[in-house]
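None of the figures in this text is laboratory data; all of them are computed from the coordinates on show. A quick note: this is a predicted structure, and the numbers were derived from the prediction, not measured. Cβ atoms are built from the backbone, for glycine too; each structure is taken alone.
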Structure 1
Amino acid sequence: MIAIVGGGIGGLAAAAFLHRAGLPVTVYEQAGQLKEVGAGVVVAPNAARLLRRLGVMDELLSRCVRLEVGWEFRRWRDGTVLSAEDLESSCERLYGEHTYTAHRADLLEVIRRAVPDEAIRLGKRCVDVVTRADRPVLRFDDGEVAEADVVVGADGVHSAIRGALAPAVPAAYSGICAFRALVPAEQAPPFARRRAQTLWIGPGHHLVHYPISAGKFVNLVAFAPAGDYSVESWTATATVEEFLAEFDGWDARLVDLIRSAGTPGRWALLDRAPLPRWTYGTVTLLGDAAHPMFPFFAQGAAQAIEDAAVLARCLAVDPADPADALRRYEELRIPRTSRIQQVSHARSHVNHLPDGPQQRARDGALAKDDPLVANGWIYGYDPEAEL
């Protein structure tokens, strides 16, 4: 039996792919109900093709937004468009799939439908994993003990499984915090309701917005200097006034959009170097537990879904030797996820340049670049074909 600790997007995707491969699986989720905090998520072609293989893409299409425009960079002060990518005409031609935006809760729900109800156990908070007679054993806060053939730690950035496996490495202060909010579409200006992913970039800050929930809401996520703020939690909140203060002096249209938001979330981005190892015997990691990354390439959920597909294929090919299968999974995934962690990290500096010669050079490069093609190594990747 394969035990997955964590019922978020990565954990449920792993359960869905494992179930599809005919392997027995149980998901242990600490919450009393499956839910996804946060708001928007970009479903790029590399994630969309895997969701289609799971048979959940048709259901997601009724809940998401297919983007017509992406990588639309705008100047902070007046909204001048520095570059924009025609996703409608190019994305499917290049990668066989479109790019979508969705509410995280909708994405979680459609993946959950690919997992049998009896395979999901709620209210189970794992506190430790130990090895007994070469088999991993999970311990829960209610005293229950569960033995498994394989354990997958998909329990997020504060992973208990990772903490039990490897020496603790403290996260570094990044100096950046993030705000997130939703604006009802009827309160949003027309430019924000377009089927576009727009990035406003300026000194020390940037803000991204796009429609989600079949166009019912506009998702905002913004990045600003953290000061002494260090809370890394998706449930922490700020005030609209604090959010507005960070973008004082920016284009009035953007300020009006922020003003229409409900209570914004706020969390610190803590910096973590890529892990050199994920797997210990028949225990491994997946998603944010393995490779937490800055969100500047919108690949966090996509990489967790890729992990899930590769993990299931490796275990299905070599079910008699799960330790070897997990080593193969790690070998395939660490180089790719580490690279995406690194390029996401570097993007914060590029987006936040102060006005001046470097900023003008960046803006000129944006006008010439084709990010959809330049990032083909991300969007064109097919983990199942790779295997």
Structure 2
Amino acid sequence: MSVTELKERHRVAAETVNSLRERLKQRRIQLLDTNVADYARAQGRTPVAFGQTDLVCCRTLQGHNGKVYSLDWTPEKNRIVSASQDGRLIVWNALTSQKIHAIKLPCAFVMTCAFAPNGQSVAYGGLDSVCSIFNLNSPTDKDGNLPVARTLSSHRGYVSSCQYVPDEDNHLITGSGDHTCVLWDISTGLRTSVFGGEFQSGHTADVLSVSISGLNSRLFVSGSCDSTARLWDTRVASRAVRTFHGHEGDVNTVKFFPDGNRFGTGSDDGTCRLFDIRTGHELQVYHQQHGRNEIPHVTSIAFSISGRLLFAGYTNGDCYVWDTLLAQVVLNLGTLQNSHESRISCLGLSADGSALCTGSWDANLKIWAFGGIRKVI
């Protein structure tokens, strides 16, 4: 068979796949009777009202000398760990801005970090393809550095994300550039389960983010460069429970909704989306109009305690506060006083929902809090 014939067969096959994909997309649309915003309007819901002083930057955490890539809060809400490409993890007291620990990393190219549920250890991963654990109570070495307590090694690509299983200090899930997610037993340093890889239902490109359900720790979702998000059950590692389509770019971030039945995503296509894990349907798209060549990528998202607000960070320095029900932007933190000067790379909400922390390529972290008297939304 000639090269010309092979190219023609490839072209025909590609057209067939695209046609089937479009038909599947239209079929999904037909199955949806409404979306969240239309239903909320039909119920007479009104938008959340925010003024310029309802969310204020109350603290700026300065200490990193490189781009901040990841952050995480402790469950008791008063400490934050941040990872920067200056090669350090810093544990902060969020109330006083004091640095509690400054941990020198074996590999400077860090991409993710996480606090253990008990707040006594932190994990980090990056381009060295391992996830390392530090015990914050361990004595420092002769150079004043905290030693690595455990190294989790088996990924064949960079470690892009990690999260401890809620209420379990000895189990952690990582996502990697090798297209897989792994559930680890930290006490032994061994893999408990591998999700994806050789299994056909796994991701076909780099995994960029994972999020574990707070109500059912056996379920987690992953986002990938293959433009999909997938739902996994840790008891059935051989296949994904469900695959979620809709994005037209890398899915950079995923986050479970507070009720555990939905999750949000953020993508290079400039949109955030809300999916239902029970039906597989896309419930809402959060998209701000921009010029054709000026679409900022979504880097990180978080939901308020009730789920009424969706916080989304973008590569252009904006941080939108979306009304989740009506899909409207109610505030842009990037326009407020003391906002970041560069890309928002990560963000996270405190355990009680009273404060939001954002990290940026400007090497700073900022803590935003609700001003005045306002009920938790």
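Overview of values
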quantity: Structure with the greatest value (metric distance in nm of label points 7 Å out along Cα→Cβ at positions 27 and 227, set 1, 2); calculated: 1
quantity: For 23.9 (mean count of other Cβ atoms within 10 Å over residues 251-258, calculated) the corresponding structure among 1, 2; calculated: 2
quantity: Parent structure of the calculated result 64, 43, 30, given that Cα extents along the principal axes in Å, for residues 67-258 alone is the read-out and 1, 2 the choices; calculated: 1
quantity: Comparison of 1, 2 by percent of Cα pairs over 29 Å apart, for residues 3-170 alone - largest value held by; calculated: 2
quantity: Among 1, 2, which structure scores highest (criterion: distance in nm of label points 7 Å out along Cα→Cβ at positions 59 and 275); calculated: 2
quantity: Structure from which 14 was derived, relative contact order in percent (Cα under 8 Å, 6 or more apart), options 1, 2; calculated: 2
quantity: Ranking 1, 2 by mean projected area of the Cα convex hull in nm², for residues 283-346 alone, the structure that comes out highest; calculated: 2
quantity: Among 1, 2, which structure scores highest (criterion: mean count of other Cβ atoms within 10 Å over residues 43-50); calculated: 1
quantity: Label whose coordinates, when helix-only ellipticity at 222 nm (-39500 (n - 2.57) for each DSSP H run of 4 or more, over all residues; to 500) is calculated, return -10500 (choices 1, 2); calculated: 1
quantity: Read-out Cα extents along the principal axes in Å, for residues 235-362 alone, computed value 61, 37, 20, structure in 1, 2; calculated: 1
